[in-house]
Structure 1
Amino acid sequence: MIPSAVTLVEVGPRDGLQNEAQPVPTATKIELVQRLQAAGCREIEVTSFVSPKWVPQMADNAQVLAGIARSPSVRYSVLTPNLKGLEAALAGPREQWPHEVVVFGAASEAFSQRNINCSIADSVERFRPVVAAAHAAGLKVRCAISCALGCPYEGEVSADAVENVVRLMRGIGVDHCGVADTIGVGTPRRVQAALERALKHFPLAQVSGHFHDTYGQALANILASLELGVHTFDTSIAGLGGCPYAKGATGNVATEDVVFMLQGMGIATGSSLDALVDAGAYISAQLGRAPVSRVSRALLAKRGVAV
């Protein structure tokens, strides 16, 4: 049965901006978060606590997290790939802590070896102390299973491979499992097969989808997920975020496009489409380009705004 309401996790400030070559000012990142929560976003992935050597765009993570004028109705999350990152995320006063931290593991051995020089099992085991420390601090832990539908190095990834990582993540105690189509090659039935494996180990409310639109399949894959009852999805304002493994890829599915589709289906999101379009136009202007979102471009043109 198709859900009547959906939770969208806005990942634009983190996943969307992290690969931008030009430095994005801290004040711009904070303003983006403010605009997103004003538009009705209730789950926002704000930044990542990783080494600035590897992701220089996120070097201002503490300042961004501290600079947000928080809304009591919003849950803020951050990526913390190791214990050092978690400790940095919790270094400020309690009121500046995130509500949730995110860890990630690949469903592809080739991807795991190429990117972090270890096996999938070893990569997940490294998160065990992160999960324990986060829980001790009263935080939830969400995992993302990257390359769940395909890998740039080994091609198609099986549902069995996805379930292997799901089982490992469940074993270290993560609270929520996100299935991520990192390179955007998934199609509806294959997405359902991957999600069904996650649903064998996590309750429906704790499974989500993260879809890239590289091959134009993201909205179809969200619809396929809805058919299973899955009702939480990562989206990125203005379609921010490319895919570093697929040249020219549009990357994350645009929040505006997803909200337009869901509203057309009578599914509640709690967000204002017009305000999301404004937020997307703001950050796109700061980056010096038009929004990737087709809905945003159409509605801005309808307003007479050049894009």
Structure 2
Amino acid sequence: MSERYDFLGVGGLAVDWMIAIDRPLPLADEKVPARLVGKLPGGFIANATCAAARLGLRAAYGGWTGDDADADLLADDFRAHGVDPAGLVRVPGQATPFTVVITDETARRAILLPDSPLYHRPLTPDHLALAGRSRVVYTYPRDAAWVEALADAVHAGGGLFALDVESAVPLRGAALRAAIDRAEIVFAPRETLATLHAGPLREMVRPEQWIVMTGGGEGAWGIAAGMMEPAHQAARPVRAVDTTGAGDCFHAALIAARLDGARLADALAFASAAAALKVQHRGARGGLPARAEVEALLAT
């Protein structure tokens, strides 16, 4: 019998070149001294998948790397975090995608996203088979066909579909609204949702769906069907070292809480505690907390 996963991440994989500066992020035409922190595993969907595994979920990943040393780095790190790279495809003759992450003295960051041919490859039958035996598939709205294929596969297996609608996703307009309607869990900026629906957010959310908006230091908001207004969860006051990957950790923790049967308000609190632990460490996957650490923080 094929193994069933709690959490499958698909797409969103890269190596992060981490650069730190000892002043606020620079403006145009400035020259600023910087130091290379290192080359670290990254990618927003992959980061959340590792966070899910750290929280005790049986996690797997599907996506693409090149045929180089960076591919080894990413595969090894998945295994180190307890993620099964069952759907990781190594493409001969291609370079593994990379991003450039600049962090400043206040823990703010800027992320540069060079394009890669690997970001545009079609899903394989193996990816869809993995989706069909996962309790949650977590991905982003790359294009309409991508969303439809993954949503159909996970729903056919009785699972939930979760979308990270970050500001840089390619899909827009009616196509993005249609993608959001296929998902049971949606993470999206308030500004993006405002472009898709002019009325109250309660009119947009459908049965069984959670829509969650994160606001960094302002905390997070979430709304489910039947709620008149979004519930607010304040950010925990901690000394942040690096906010890279904090949102990815938050998303994974909220999904983990929902799989445990938590109410939305409790899931927001659990996710906020996980993110508070994460931001006290450098790198997208540095300091990803275990479930016991999150529960201990919630108990204080």
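Throughout, read-outs are computed from the coordinates displayed, never taken from laboratory work. Computed from a predicted model, the values in this text were never measured in an experiment. Cβ atoms are built from the backbone, for glycine too; each structure is taken alone.
Across the set 1, 2, distance in nm of label points 7 Å out along Cα→Cβ at positions 83 and 251 reaches its highest value in structure 1. Across the set 1, 2, distance in nm of label points 7 Å out along Cα→Cβ at positions 43 and 219 reaches its highest value in structure 2.
Which of 1, 2 yields -9500 for helix-only ellipticity at 222 nm (-39500 (n - 2.57) for each DSSP H run of 4 or more, over all residues; to 500), as computed? Matching structure: 2. Here distance in nm of label points 7 Å out along Cα→Cβ at positions 123 and 235 was derived from just one of the structures 1, 2, and that gives 3.3; the source is 2. When Cα extents along the principal axes in Å is computed across structures 1, 2, the figure 52, 44, 40 traces back to 2. In terms of mean projected area of the Cα convex hull in nm², for residues 155-210 alone, which of structures 1, 2 is highest? Going through 1, 2 one by one, mean projected area of the Cα convex hull in nm², for residues 155-210 alone peaks for structure 2.
In this comparison of 1, 2, the computed figure 30, 17, 15 for semi-axes √(5λ) of the Cα gyration tensor in Å, for residues 19-146 alone is attributed to 2.
In terms of mean projected area of the Cα convex hull in nm², for residues 115-258 alone, which of structures 1, 2 is highest? Of structures 1, 2, the maximum of mean projected area of the Cα convex hull in nm², for residues 115-258 alone occurs in 2. Work out which structure the value 20.9 belongs to, where mean count of other Cβ atoms within 10 Å over residues 107-114 was derived from one of 1, 2. Among 1, 2, the structure yielding 20.9 for mean count of other Cβ atoms within 10 Å over residues 107-114 is 1.
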